[in-house]
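Visitor: Please find the structures below.
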Structure I
């Protein structure tokens, strides 16, 4: 009989938890407002201008802020109260929605003003997404995380159906101003739901991280993680290709299918329906496919579906093609999101996921601008067809170099027993940098294996926030190695213990397995002295 931990949770299991269910409803409402705003803005733009570039730039304006503000918003979400921060970001979105509604009712909206307000709404999305991504692993068990992320995809794609349907109905009957009004009301509802969430405060004896230092450490952590670098490359390439269809869809409907707002929202709803069906069946598919398989097949399916939509100008053919595109979209995005979440420890999760979202939105914004420009030079159909060929081709050419792995390191916090005596001098919290040296005695016959482990150690030290790292070999005693690394200050040096994970503990055991000395490796800590106003250095005579 299998253990409980070996049994795959059902797709709806996370919804049994009240906290996740409440946050999920808030996320659903927030995303409905996002889609209503995007649909109404994109369709309204077609009546304000005839430029394909301006129409495509509506999506670019909504996604570019995530690329520009992703890392700062992720740093804030990691170092401040996440509940308050989440609520403030949603309040920003609601305020923009109220302003947009007022301008629409007054008839003062122009193409340029609509683009500016779309950008402002995108700022709210940029600030909101990292904190929500960081919250989810805290409220569901690790084994239910893939299902929880799939349910978030369901919420996104339910909103992809509900938002466009509501927006399309209002566009056809009452006008875009009423879409923006309903959007404002739903944004306020999501804000109230977020306020009901009672988060658990962070427990730490150390002061909070500084904003700029937190951004540096977050970026450094991701850049020193090969699995995260692979995920970033994959998500950027996928959205660079797939955005061609969604960004140019209003023009596809108008020019190729001779349709109106109803046809446009029907195609978006079909895509959302496909994503929902796929999300509810992802647990079954994971038993047969690896993550990289999801990415490859999802990219190919999406490209083929987009080509069908523009090659066969019949709505009844385009609808099932959009359904398949939705299946491909959620399968690919979910596989990459799970890989990103599993590749990050909790202390840097919001920053890591914000960088992930930057890559996603960066690919989306770049794709919208690129394929909109190509459409201006050629045609809408040719632009989407080029994207359908280039995207899968680039993916297949880079597959050997940036394939995502199927196995995850254990990033759960690990208790570390301090073995060093307390400092014999008084050290101010911001005194630094702090240098740590560790002396190893290694059998020269095993030097190659030790060096390989130390390369992994280098990446691990830098992921934890070290400013620099080095490994030196004694010229007089070939078996003696000295590892050093620098921490920014004494507080950051102490914070290293809080960032220690089970994976780091396993890596330390692998290092120690090479040490042949009678005692444990000798570790020393040094704090920089200040001379003539300069830290750790004197003027050259």
Structure II
């Protein structure tokens, strides 16, 4: 038997209470064997124990991200990565530098630009032409729902003024009707289908880079929201996970959500069953299904119960897109539920949320309650009539807290086009919690930062760290214990991991995170200043800030 590791001289948040408490935790052979008073835990450890000094910090369960795209994020870090930049000039300088440094690349790819950096969120091809004209450039934006392309890319794809908009997307056009250089949603594939796929080595390197980044943020498990298929240029990470799982390189716990091709129907279900059967290796299991029911507000494709406004505030004829026809959605989800699949919905607008809940209800009526743990991600706008339906149907609210704040994309590209009533229903975390809805939390990385502590800061303060803007709909704030529980036990529940991880209790695996301070002992507006000091997987140290 190996010596016990004992964590002392700090606080412990077990995930069961409303705050942290002073205490100690003992770990042996990768499992938690004691939780209690420091003297008692040390006495049980006996001589030779490895004592870890928390130095006044907080020991808590490892964070678990319920909605992320880590392989895409890691791969993007190795391409033309614009995520750390914010202005058109900065983007163009980096694109030009990247292209000069790689003269042999046939295509310039990467992305991460912000919609808020350009008027209307629609950059022009002419800007790209000025820095790279001889090679095609395809750069998805930060949320991967739009792409910025140059004239060469449009030319190779044959996209011109005669090209119709696809049913699930839109080509931005100039005053002459010519493509202006921004492609939304399904229109991204008009060019994206030509982009060379990344190599196995590229994806393997992206996965390992992403894993290290997530460990540095205390994240020990996640659900990858798109595997087994492609979306708007996302590389398919399915095989990379299987390789890493089989070799042991994947140390985190990962559930993969298999992509539902919205251009097909129930005929793809046997293929998904086959992918699930072959989709297990090490700590990876592809047991969920991802259905994207709508788009995003900023490009007017999120499905709403009321029409969008135009730039003048007038009501338009557009209420967004339902990517899967609602009656078909109910049928498909009922079939998937009967086959034992969990369904992971992208449901951002309130109509999409309602359609997803209707599908869960149809499956429940047909198949009984079950234990699928269907969850709806993003939930930017939720109609008040649908808030209580989550708990009644056993549906989990998968929230991305970092978005619930005033920032340029919200204030300039969202609120004016939603109108007052819909804008006031955004990110209703508090209403969902008060209605007894189970919460899980995630980042949607690389759409936004993978740092759960920044997400927790916004969930509690409804403002970004250090932000001078007023709180965004402060009545929807959560307390710190609730949001930390969503990022731990809540996401573990979604991934069917609650018997192994998600809380600190005897018998569970020691997937743990050490914070450099106890945020419960500091003002709420300092949560975002908290940093991860160490991360452990089954008692093994996988990250240290030193």
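Visitor: Have a look at I, II and say which one yields -23500 for helix-only ellipticity at 222 nm (-39500 (n - 2.57) for each DSSP H run of 4 or more, over all residues; to 500), as calculated.
Guide: Values: I: -23500; II: -8000.
Checking each candidate, the match is I.
Visitor: Moving on. Comparing distance in nm of label points 7 Å out along Cα→Cβ at positions 277 and 341 across I, II, which structure shows the greatest value?
Guide: I
Visitor: Can you spot which of I, II the value 34, 21, 18 was calculated from, given it is semi-axes √(5λ) of the Cα gyration tensor in Å, for residues 181-388 alone? Show your work: numbers first, answer last.
Guide: Values: I: 34, 21, 18; II: 30, 22, 16.
Corresponding structure: I.
Visitor: Computing Kirkwood radius over Cα pairs in Å for each of I, II, which one ends up highest? The partial results should precede the final answer.
Guide: On the way: I: 25.2; II: 23.9.
By Kirkwood radius over Cα pairs in Å, the leading structure of I, II is I.
Visitor: For structures I, II, calculate FRET efficiency 1/(1 + (r/R0)^6) of positions 101 and 445 (r between Cβ atoms, R0 = 35 Å, to 0.05) and state which one comes out highest.
Guide: Details: I: 0.00; II: 0.85.
Answer by largest value of FRET efficiency 1/(1 + (r/R0)^6) of positions 101 and 445 (r between Cβ atoms, R0 = 35 Å, to 0.05): II.
Visitor: Please compute Cα Rg over 2.2 N^0.38 Å, for residues 13-132 alone for structures I, II and give me the label with the greatest value.
Guide: On the way: I: 1.16; II: 1.84.
Comparing I, II by Cα Rg over 2.2 N^0.38 Å, for residues 13-132 alone, the maximum is at II.
Each reported figure results from applying straightforward, stated rules to the coordinates on display, with no laboratory input. All of these numbers come straight from a predicted model, not from anything done at the bench. Cβ atoms are built from the backbone, for glycine too; each structure is taken alone.
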